[in-house]
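Heads up, there are several structures right after this.
What follows is calculated from the coordinates using simple rules that are stated; it is not laboratory data. Given the structure is predicted, the values throughout are model-derived calculations rather than measurements. Cβ atoms are built from the backbone, for glycine too; each structure is taken alone.
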Structure 1
Amino acid sequence: MTKDESAVTVVHTMNVLAIDTATEACSVALSVGGHVLARHEIVERSHTERLMPMVFGLMSEAGLGFAQLDGYVCGIGPGSFAGVRIGVGYVKGLALAHDRPVAAVSSLATLALPMLDSGAECVIAAIDARMREVYLGCYRRGGDGLPEAMMPERVCDPAHAPVVAPGLWAATGTGWGRYAERLRVATRAEITRIDEQALPRAQDALTIGLAQLAAGQGASADALTPAYLRDKVALTLDEQQALRRS
């Protein structure tokens, strides 16, 4: 059996729960012996109220208890400060309680995966970060078929997004829904298709995280931290006034 075949076998025998709450979506997925169950809802700011019922609903549907899980996958952002904290805190609590490893997955990489799976060569994923900024990441398909970052993820003014490499690009995420023209000009990307409403789905985070866990790359829950990318939640009054004047 090859190394890749061994990893696939491990994945198909694992029970893993994945969560992503970094955006207005509350998304959970559960892999049970290779079979995936998933729930995805647009909840705006109601993650606290919806997350536990969604998780317990999946666990009940699968007939599993948390002690039967082999690990967790957590979308660590970037995204809403509150949303990211809720998901990371919830996963950390469960993983610590049952001493299970956690695979930390970028919510931008999660967003890029469906485009890569549908044949895109490269993807620019952008999440609306409010405050006239976007969270942005650029990816290509790695040798394992999963998103491979082509540059560090960042938060930036759409007009100051980095120029990307020549080639055909797909675009995805709410950042494109709000700032498509500015991002096109700044990145100089030749965009072949775009999904302006896409949000990260836990099922895609699960695909990325399962590969990490199967390779023994899961980390202790103690090491799980959010990827905020910026350190402020809101503009000051002076900054708000300046934006209104502009």
Structure 2
Amino acid sequence: MSILNDKIALVTGGNSGIGYAAAKELKAQGAQVIITGRREDAVASAANQLGATGIVADQGQVSAIEALATEVQNKFGKIDILFINAGVLAGAGIDGATETDFDYVIDVNFKGAYFTLSRFIPLLNDGASVVFLSSNVASMNGANTSIYSSSKAALNAVMKIAALELAPRKIRVNAISPGPTQTEILNKLNLDETSRKGLDDWMTERIPLKKIGTADDVAKLVSYFSGDAASFITGAEIVIDGGMSL
């Protein structure tokens, strides 16, 4: 049964990984889907595969977010589902961190996510659902993760405040915090085959369920948050990491 018929959904970073899986699931549940991404060829290819509308936008630039909001408003008017998913993964030790390291992560993961919500609030229908993609590292402490972890912890703080601010319009705001997930972003670490297997083994050993999550695992939760079954859930962070953070 399709649970999102007549809904319009926007997925940032929807051309690959968790964003693509979420867009596919939302589409399967009856929603009309818009995806964004920074690379025109990747966005066009993904949109064609999904049967979605693709719009090129750099979520690290406020001007690009504002242009995206204008385009979505002109083409669709209002939206019902906003999945703020676009993000980057990088690390640095605090003592050796550079401004470039900091800005690369914060510009997309926090500033971009913040202003995506800010600029799309006027475009949200009353009763809409907003979902942030956070991470289990927001509440964990690992060496060389200070910038990335901080960006996700900041998102969780904004999520809860937004849930309060938007409650009068019955707009629900929640966050999903995955643990290790098999997506293209891990491939961008440029590890050789041996190092990549070592990383997977290291992560699996620390997960009580002894497996790495999939993008589809997260996509199903995005769909759930977007439907009527979650109509009484707001300001919640759901950790989906196989018990890693326990």
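Data overview
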read-out	value
Which of 1, 2 yields 1.8 [distance in nm of label points 7 Å out along Cα→Cβ at positions 148 and 172, calculated]	1
Comparison of 1, 2 - label where mean count of other Cβ atoms within 10 Å over residues 76-83 is highest	1
Value 0.95, calculated as Rg/Rh (Cα atoms, Kirkwood Rh), assigned to which of 1, 2	2
With FRET efficiency 1/(1 + (r/R0)^6) of positions 36 and 132 (r between Cβ atoms, R0 = 30 Å, to 0.05) derived as 1.00, matching label from 1, 2	2
When volume of the Cα convex hull per residue in Å³, for residues 100-219 alone is computed for each of 1, 2, the largest belongs to	2
